[in-house]
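A short reminder: the numbers here are calculations on the coordinates, not readings from a lab. Small disclaimer: the values here were computed from a predicted structure and weren't measured. Cβ atoms are built from the backbone, for glycine too; each structure is taken alone.
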Structure P
Amino acid sequence: MNTIPFKGHIISYQFYANPTKPTIILLHGFLASSYCYRKVIPKIQNDFQLLTIDIPPFGNSEKSKSCLFSYDHMVEAIQFIMADHFIETAAIVGHSMGGQIALRCAHQLNQITELYLLAPCSFMKHSPLFAKAICHNPLSPFLARRLLKRKGVYEMLRHSIYHDHLITDEMLEHYKQPFLNHSMYPCIIKILNDHQGDLSEQALSEIDIPVSIFWGKNDEIIPYHIGYELIKYIPKATLTTFERAGHLLPEEVPNMIAEKILSRNKVQTS
């Protein structure tokens, strides 16, 4: 893994250099890391230059509650990393929270050429009173730690994945690792405080690039019918749904995600 400092963060990322190929940036969801894309990467890395980012404070990125965790801050960080690697344009694959960050990148940056959104966070509003109550409660990190400990990583994965047999011991170890660090819990509370709310319907309508949306019909985290709402507002969006799939699509349908990306690339280069 590589690291780069940006406005108080040490951000961890992996760069798969392939300079003659188009670039794809992969963004994970809340409580996850770039690890979730390990099944997708080998299937597309011959055809693309890849950049996976551990969105702070997750994965191997720094866990400091003094950092800013807003979506706009992460858009700036992505633009900074792109510039550092001389990446002029890129497509983005974004899962859940990473999907909302991808949408903001497409809305704010003219370097983004295409989006692949996997059950993206959408239509959530910012709640200042809730954020203030959570952030200023000194017990909040303790309560967050107790909640995650009681629920357990295995149960969280079961809630996110339709087929339990996909959950392996290796997965459990990787998804559990960040939460062994007590510095994570104040950061999670600050994420709630820094949350800006998702893009408005007007902003979504201004995204004028191809957007491929994927959703599991058994998603218990973000219901798949939200995908039908999204395609009403994003002009060039399409929606593909999967039977017997939950929320954690990079773990559940990596082959189908990779096939879609590769087929889109063939159409564009033919």
Structure Q
Amino acid sequence: MIVKSTISPLWLADTVQLESAISALAEIFRGAFSGTTVFFRADDVAVPGNNCRRMLEVFRKYRVPLHLAVTPAWITASRWAVLKEWAGDDDLWCWHQHGWRHVNHQHTGKKSEFGVSRRRADKRADIIKGRMRLESILGDDFHPVFTPPWNRFDSDTAEVLAELGFKAVSRSQSEKKKVPLPAGVRGTPVNVDLHTRSEEDPQEGLDALLEEFRQAVEFGRVGVMLHHQRMNDAAFHFLDKCLELVAQSPNLKPIHLDMGRVSVGQAIFDNYS
């Protein structure tokens, strides 16, 4: 298991830069039209830690739903017991599947656990193994939602997810045109990346992040991706203020993918508009 904990440079910005970014975010949210949806997703969940607990606490503080993508091969009954104790029976959470082992199988190009370099049968087997493991450990807290590692998969995988009864998928927004989802599988993309950023200059990173928020608000759907292992105090402060703004805004609508609880043996094909 390898999880990056590198702090992106934007979260090393000074206090003046950070507070200015928060003020700019407030202005962006004030410009949102009524009914703009906001979706939050945390990736690479499995191992309890201070940052994970702190993340759950801030979402509970503002009563904003959080979708937690759990890597099946990393979760154990003892780890889940701790996470469950922290989360309680609150209805804010959507615990769902984050691939199988979070391993790259692509020989060339961008990383993917479920890309074109693998046989369909192998990808299907891994998805089933992952889902069965999550069902056995998480029980009724598991939701039939799939987040692929690195936010992408191929068309074979899309078909397999529909066959296995997954009811929603969260990927990068740009993946929609590359690999359309089958009928019956809802797409809820992310288009704002809080923590896995590559800008070397803190101000450049903050500006790029705010531009992602601006474009997402203009689009009418804000999908925010978190990686709690890569957060420091500054990142948590920004998240706290972001959630406060979301909770207070009359125009922003936080969404929860309450997909119900179904087993891997059930194939469910609901239609979504």
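Some points to look at:
- Identity of the structure behind 1.4 (criterion: distance in nm of label points 7 Å out along Cα→Cβ at positions 163 and 243, calculated), options P, Q: P
- Parent structure of the calculated result 3.2, given that distance in nm of label points 7 Å out along Cα→Cβ at positions 123 and 211 is the read-out and P, Q the choices: Q
- Identity of the structure behind 2.3 (criterion: distance in nm of label points 7 Å out along Cα→Cβ at positions 195 and 227, calculated), options P, Q: P
- Origin of the value 0.10, where FRET efficiency 1/(1 + (r/R0)^6) of positions 75 and 251 (r between Cβ atoms, R0 = 25 Å, to 0.05) was derived from one of P, Q: Q
- If distance in nm of label points 7 Å out along Cα→Cβ at positions 27 and 107 is computed and equals 5.1, the structure in P, Q: Q
- Label whose coordinates, when Cα extents along the principal axes in Å, for residues 35-98 alone is calculated, return 39, 22, 20 (choices P, Q): Q
- Comparing relative contact order in percent (Cα under 8 Å, 6 or more apart) across structures P, Q, the highest value is found for Q.
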